[in-house]
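The following blocks contain the structures, represented as structure tokens.
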Structure I
Amino acid sequence: MTPGARVSAAIEVLDSYLSGTPVEQALTGWARNHRFAGSKDRAAIRDHVFDAVRRLLSSQALGGGTDGRATMIGLLRGQGRDPSELFTAEGHAPSQLSQDELASTDDMDRAQRLDCPDWLLPLFDESLGQKADKVLDSLRQRAPVFVRVNLARSSREDAANMLAEDGIVSRPSDLALMALDILENPRKIKVSRAFLNGYVEMQDAASQAVIEALDIQPGMRVLDYCAGGGGKALAMAALGAEVTAHDLSWDRMKDIPSRAERAGVSIKRVRESELNKLPPFDLVLADAPCSGSGAWRRAPHGKWLLTPEKLVQIQSAQKDILRKIPAYLTQEGVLAYATCSVLQCENGDQVQGFLGESHDFHLISERQFTPLDGGDGFYLSQLKRG
């Protein structure tokens, strides 16, 4: 496919997305109906689409409309490219720009310029102060790609060398001791020898830094209460912890056994009804459901799906989790609360609310990561009794 044809395809996918189809479903549907497209074509189309979703408001403002065509015109302008070079009507390229489309504007309000729903701007200001605009701007960019080196199998240097043998260039990350920042060929990772043999796992560097902050010791009994796909559970198991994984959705944990086998570690999965039958844990980690605001570079559709009502529901779920998990903790154990959010209402406010209700706990540490640190936005607090 030509560059112009890829733009036409992106417009088609964006029209589907903007009509209400989830972005991944829209991409899959397009690929299913256009099997002639090669892997490089699909990757380029995906990049266009996700760039557009990250920058939806500014792209539509710069493109002068709200459909897929206007969004792509505005995206290209926002990237410093001349859309008329790709909108040529040649082959499968989009038709040439009309006189109205040729008239561009840079007149945007703050929400459009930062690609943020306007109702969220005060929450970012309250949470991040003078950093708010810089963080929001960073969330408009593509996310860096990191892997976590599996200490149960390799050193960071050996894993980097193994990746290099497959043409994957990396460098050590300053954010986490076992993190490698992938500089070239990130799409080769999942077919690389290092990944297939369990030497590395895909994991954001800030997510890795959260685990490093927990001071995991060999033999420590750990409950990952909101385990999801198991990334943090795998990282803790690689450090020698005896990890039990739980999630309200059993299906979200379906890949943990195969991932654990590849990594050479053991992780036990349990349902809610089984937790009360187990001995208490030395550490209970709740990486709670959240707005995902710290990871909107990776999942940009999340910020457009979030509403004030949904945020209230999320906060209610977070409170319920904090109230529930102390029952699974030893008297001397550590309760760790984490989110991939940068919003104070989901982070420090939740912890202070819990401490106001649970007077036998106190805060021992607290850390807020933002994309300005290099990885995703993450929050972590650790609490103990006494």
Structure II
Amino acid sequence: MDQITPCIETFLAELGIEQATLKLITPKWKLTQYRAVINWLTKYKPATDASNLDQVRGYLEAFHHLCEVEAWNQALKILVINITYPENEQLHNQLFTWGYYRNLLELYKKFLEDLANIHPYYQTIFLYGMGKVYYAQGYLEKAIEYYQQALELARILPDCQQESAILNSLGLVYLYLGNHSQSINYTWQGLVIAWKNHNYQGQAIALNSLGLVFCQKGKYSKAIKYLQESLRILRQSYNPSYEGRVLGSLAQAYGGLENYEKAIEYQQQHLTLMQTTQDRAGEGDALFNLATTLAICKRDSESMKYFQESLDICREIGNRLTEVNVLLNLTAFYQRLGNKDLVRKYCQQAFSIADQLGIPLDSFQQLGLRLQKTQKEAAQ
């Protein structure tokens, strides 16, 4: 990361914290906390090869010191500061993209302890953020709970853009649970709101979700129509992260049609964009989908490599939904190869995680036609 904007001096002024007025702060313990804020923001210099988390550690430490003095509005400004790399995202959103779910959950919980002190607009953002983190970790009931709380607030404000995003996220949860009618209902509501408010990104996201619903229902040609329209909208503006996800969805549709060459082409594009934007969960998903298609094509060494890379990322960031999908596909992979020990190992691991999450294995949509195809070939 080259730089964070705004510059430190400007940001401190925005926070209302200045060296010249520090001596006016009482009591002494509070003064100590504010001095720590200034020191972390002005003196902390990450190493050139520092991790993404270490790159922003000065901001995160300053955030915690502000929470100690219950300076909620100042702490909030840190979480929503824009990061210039890679897509000028707010800090909390960038942490999500990087896959720092555990750290992000801790930050959100600081606000949720005193939610009444936060403006309703930001309450909506952080409740929605909690839902996204729980979804990424596989706790779907918790995700729904926080999404619903965020949705109620968004409708009161009203915040049409946020409302559309939350509805779409609810649609994805129900899609994962195999409840197609609920998924379509929420996603369609989000699409209508986005369309009425000329929110083109919201339209593209909703169209992608509808495409995924039709993929899961086996209506692949219909899915492709929705996904191509989503891609067309996204390519009118620079949004590589969402574009990558739509390419991944198109790969899923073409895989369903058994056009594996086209599926692999889209999956490789998906993977490249996820790596470019440092979207760790997206990268894990892209690797998994590519590995699954390669396994169907019996390109075993390549498939094994990508399965393992996906599994490593999932375990690193705590993306347990994709982890279960990888484990189940590894089970099918080694079943075809006749390795009973590895079949037992990966199957048991998948059952254990699914049981912890409270999700039946038949809810894991990534199994679908591709896993069945792999198992069918194993029997031949």
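If you line up I, II by FRET efficiency 1/(1 + (r/R0)^6) of positions 98 and 210 (r between Cβ atoms, R0 = 41 Å, to 0.05), the top spot, with the largest value, goes to II.
One of I, II was used to compute helix-only ellipticity at 222 nm (-39500 (n - 2.57) for each DSSP H run of 4 or more, over all residues; to 500), and the result was -11500. Which label is that?
Working: I: -11500; II: -24500.
Value -11500 for helix-only ellipticity at 222 nm (-39500 (n - 2.57) for each DSSP H run of 4 or more, over all residues; to 500) corresponds to I out of I, II.
Structures compared: I, II; top value of distance in nm of label points 7 Å out along Cα→Cβ at positions 66 and 114, i.e. the largest, recorded for I. Between structures I, II, the greatest calculated value of distance in nm of label points 7 Å out along Cα→Cβ at positions 194 and 226 is seen in I. Going by mean count of other Cβ atoms within 10 Å over residues 146-153, which of structures I, II comes out largest? When mean count of other Cβ atoms within 10 Å over residues 146-153 is calculated for I, II, structure I comes out on top.
No value in this document is a laboratory result; all are computed from the given coordinates. Worth saying up front: this structure is predicted, and the values here are computed from it rather than measured. Cβ atoms are built from the backbone, for glycine too; each structure is taken alone.
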